[in-house]
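Take a look at the structures listed below.
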Structure 1
Amino acid sequence: MRTTLDLPDETFRQLKSEAALRGKKLKDLLAEFIEKGLAARYAKPLGPRTRSALPIVRPATGVVHPSLSNAEIEHLLGTEDSHA
């Protein structure tokens, strides 16, 4: 089906450039973008992202080192600087 679109000049330039970079016709690239956009409406929404736990670093001895707060790190760094 044929249709007419009124696009901002910059959007048209970006689309034309992207089509050339992909080696596609502009109409094929637009059809792909529209199909993906419509499919996204029906895609299962992603839940909230969860963060992975930070890894526990163990030296070769297998002893777990306690985690330090920023204040504790600053204190240790300050102590090192004063002994230098």
Structure 2
Amino acid sequence: MAEANTSVSALIEAWMRFPVQEITASVLQAALAAKERFQISYWDATIIEAARAAGCKEVFSEDLSDGRDYSGVRIVNPFV
């Protein structure tokens, strides 16, 4: 069992190097506005607005239109 705990700890430590954008009230409000403005799903709008809040300029997605710019956040389809 100790070996499994060590593996879990190592996995958590490895993932801690990646920044995580919290879903705050301001991100949610921006997502609701983006949903209406761009006529996209709430979930896609939330991804875009969380990316914006984290300072991302690109989002990799196969669901949204490749090359589309959502006010400074550009979609890149990695399969195109």
* **Structure from which 0.00 was derived, FRET efficiency 1/(1 + (r/R0)^6) of positions 36 and 60 (r between Cβ atoms, R0 = 25 Å, to 0.05), options 1, 2** => 1
* To do: State the single structure among 1, 2 that was used to calculate distance in nm of label points 7 Å out along Cα→Cβ at positions 28 and 52, giving 3.8.
  => 1
* Asked: Out of 1, 2, which structure matches 7.1 when mean projected area of the Cα convex hull in nm² is calculated?
  -> 2
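Values quoted throughout were computed directly from the atomic coordinates according to the rules given, and no laboratory measurement underlies them. Values in this document were obtained by computation on a predicted structure and should not be read as measured data. Cβ atoms are built from the backbone, for glycine too; each structure is taken alone.
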